[in-house]
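What follows is a set of structures to go through.
We did not get these values from a lab; they are worked out from the coordinates using the rules stated. The structure presented is a predicted model; accordingly, all values stated were derived computationally and were not measured. Cβ atoms are built from the backbone, for glycine too; each structure is taken alone.
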Structure I
Amino acid sequence: MKKNLLALVISLVVVGAVFANGQSEGAASKTAKTGPITIGVSTWSINDSLGSQVRRMIDAAASELGVKVVYIEQSHKSEQVISSVENLCASGVDGIIICNSADAEMARVVPIAQQNKVYIAQFFRKIGDPAINKIALDSSYYIGCTHEDETANGYELGRILVQDKGCRNIGITSYRVGDATANARIAGYKQAIADWNSAYPSDKAVLMNVVDDKYTSEEARQAVEGMIDANPTMDGLIVVGGGGQPLEGALAAIKAKELVGKIHVASTDFTTNLEQQLADGEMSAMSGGHYADPLFSFMMVYNAIKGNYTKTSDKYLEVIFPMMFVASAEDYAAFDKYFIQSLPYNQEELVKMANSSFEELKMAAASLSIQDVVSRH
């Protein structure tokens, strides 16, 4: 694990030049703020299994730094994503962190932030489309993003299903058409299956066509019941993500069909009762544990507002965050102790992080793991 983390630290990339505390050439002209700071959070939910943990982490940081936080839920719905940024800007926030759903939304969101002179950073996301990425690069107020290597994430979960769990007939459902993160995960899953089939041509696995745009629990339940009815030999299911609701519906469908333990389920975004789900066989593999992602985007925006991190005309900040994988109740127990029963960062560490250079911030993100928390606490 330590060796992997060191490799990840070395491989982290900042788009363009390194950003550090202090002014840089071509910086945005907005005067650094010295008074009270308000940061808006545009997010799909603050109540589901992942969204509630995100809020818990952000609220802890905001409390230590004396920052007011305003939340707007937009349910992954395109027009609501855009209007959430408009409404936050109109309310007078100094900065925004956002978990959007598609690149096309950022094509509208970034200019809104620019027009209102409000710093903005993404979490759990990066922009994939080169043309839209240029809009972000050209903006003085798009400060950066925090995200995972989602293709590698999908690949590892796909490998677990096929190699470790023995699945050969795998369904897949996703939460949103055109979502860059979902597409990257799906690409990883497909590559894992393709690699297995290439290595074992006499024992091939089948990955069904993606059933897309199933965000609510009910939409996912109906989709999975339809998959099972159409594919009686289905023994694996991928729920690409979506914050928890799609997985909830998918698991309900499998229970209704009395196939718990017979259909191995892999997904991303830890649930609140994952340890029990792993023990009962409802879940077979899960990636996530990364609710601290938004914390790093929050720190980017906070430091931009304070004038500590500055944006050049064609560069922004990028943090690549490590995923955590669990495939048993034992795997999950340590995560629960150090990430659920307590936060991965204490009060002193949050204040220190807010005064760190971007290089130090990036290194902190790269090293976050159960072992890292144990060593610090």
Structure II
Amino acid sequence: MPFVALFAAVLLLGVADSMINSYIVLFGADEAGLTPIRIGVWSSVCAIAGMTISWWLGRRFDHRPARVYAIVVILLGAAGYLLLPRVTSFPVLLVMAATVLGATGAAFPQLFALARAVLGDGAAGQRSAPLLRTAWSLAWAGGPLFGALVLSRGGYDALMWTAAAVFLGSALMVLTVPRPGPVTAVHPAPGGTPVLLTTAITLFFTAMFAGSLALPLFVTRALHQGPAAVGVLYSVCAAVEVAATLGLAAVPDRVGQRTLILGGFGAFVCYFAVTVVSTGMPMLVAGQILRGTGIAVVGAAGIRYFQDLLAPATGRATTLFSNATTAGLLLSGVLAGVAVEQFGYRTTLLLCGVTAALGGVAFALASPGRRAAVHSERPSGG
């Protein structure tokens, strides 16, 4: 069954990604001897390379859908992480970030685009995004713990090599997915790139990543909770995210994706509001329920919304959404660091809430009545 293979591919990709990205900063500092500035540059080069490669492959996918794009970038990542434990030269690390390591950033949008191309524009294809997003959430719920176990037993060599093996498993699962059929060449949609919608998604993920940096400091230093409390909060968020993403697949078609996404923005804003006024764990946990819901809705329904909006340019749509997420990550590090240093933890979280609210306003302004427009513009059949 194509969907099962795609689900497994996304799950394995997410496990490998979470194993690596949970500890890559520590690897850079402890094993490669990089300074914080060099780690930041290395991470930025990897993210920018991923965005660039994703954009290029997204265009190619729309003109000629194929499994090979996802397979190649996943295999490049596997090769890169096999070599990484033996590399300490900063220039070489930058070259790897710009090529084999950065290429893995294109795997996520390619798998979602492949799912839509293989499963079609019917109910199965439209529900593929939230269901596959569930696989990604499950992977991030367990992947860091698995990575910690491997790291404690075998060090960074074992961590990187195990992740490479998991990447290889993901590529093998993609090989079992049927080839997508030929399509008519896709041209840019009238009106070009939906800039304001993309900005809205970027603002959402900027708030998410910046909040993730500020929250552990706020919980442990301002509220004087133990470090284990942070793990509890993130576990609650991950569990809620999985449940909410699964719930999206059961939402009736009469409920518009625009309405759902605006609700996700609202839940995320409420999360920051609840967290800012929290004095202990009960309110913090309540905030994480809102956080998990917001991330699930915007992360899953958002992909489907972009795919519907830019249909039949599935590769371009999925890449645009994914790159907006990466752009949020790039913006969040510096902004969050400056905000925490200048204004403190609570004010930084409040500013994250304002950023998410601005994203919701941008989305609302850019998409009035969009659901009706999407259904009227989509081609018949398929």
Structure III
Amino acid sequence: MVMRIIGLIDRQSGEPSMIDLRSDLMSWRPPAVAVAASLAASRPPAMAPGEDPYERKLYEVLSDELGVEAVLLMPTCTMANQIAIRVHLPEGGQLAAAPLAHILTVEARATALTRVGACPLPTDEGHPSPAVVDQFLQDRDRNIAALVWLENTHMLSAGSVIPVGWQSRIAAACREDGSALHLDGSRLWNAAAAQGLQMTDLTQGCDTVSISLNKAIGAPVGSVLAGSREAIDAAVRWRQTLGGEWRPIGTIAAAAIAALDDWRVRLETDLAMTASLVRGIANRLGEESVRPAPTNLIFLNRVGGDAPQFVEVLTRRGVQTTVVAANIVRLAIHSGVREREVAKIIEAVTATYAELEAAA
């Protein structure tokens, strides 16, 4: 009965008519992901944390990939970030981050539940420089614990990456000051592919790192918090407190392991498609119409503040996108986008520009 229902849904769904660029959560799932999840689901479930062999294997693979002592699976990157705050600032304190960092914008309501005060830092393309962090550390109240927060890539800065060398200098300053350093690396996979670096290069010096598994690499669900054994032991307790302890966990872990296979090749393809789209749109509509795209996020400029209307018209032309602000439309490129669709996206964007200009 169940398989008949699933088959019916699949037949009704058919070939998607829309090109969905709303988020890289729409990334294509490699067939091996479904196979791995199915095999894991056929095993007897594990009860206690760390008992499941797939969970243990995922932690082993990711610890090696990220160059950390320990890893913990989380339902979402928001929870991973919120637990990182509680691990480093259990009694509250100062959270120094870019004003447009996820933790202070998209995740602001969750952050408000912690006892931290936000200390927005000046940034260059979304990233505080070593000099800015040095100044914060020099000026901060020594009676209040501090946590410095980086984000790579920085979503609200069109997927910008931390300049090479900045993180190591910031990490050194934090160590000297005795303050913790967290990296929100939800899209760190994209940063590594764009800069031709290993993930270990991009996690160095951080006390904890949060990374999504269900965006770039195409796992069905989940994120991880990574760091020292001491930090992750504390995170285990916080995960249980906040209701994020999954049982059984094997199906999720097995799918994530399979999604990690050949992730860099897939993301390099995404980067090439992103570059083609940016060039195509700029050639049609001018350089000022689109921001440079360091990774997989394309920001279209709508100086007239009509981004919601633009998204609505573009959707009617078969391309779904996201409003970031009244003057910004975001296109998230991912492995679910086919190379043959690049030309269609450019045509749809161009036609939408023309339609709105004609109506103005």
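When distance in nm of label points 7 Å out along Cα→Cβ at positions 49 and 321 is computed for each of I, II, III, which one produces 2.7? Let's see the in-between values first.
Working: I: 1.6; II: 2.7; III: 4.3.
Derived from the structure labelled II.
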Item to check | Winner on distance in nm of label points 7 Å out along Cα→Cβ at positions 233 and 329 once structures I, II, III are ranked, highest first | outcome: III
Checklist entry - semi-axes √(5λ) of the Cα gyration tensor in Å, for residues 137-192 alone was computed and gave 24, 12, 9; which structure, I, II, III, did it come from? => result III
Item to check | Computed 16.5 for mean count of other Cβ atoms within 10 Å over residues 145-152 - originating structure among I, II, III | outcome: II
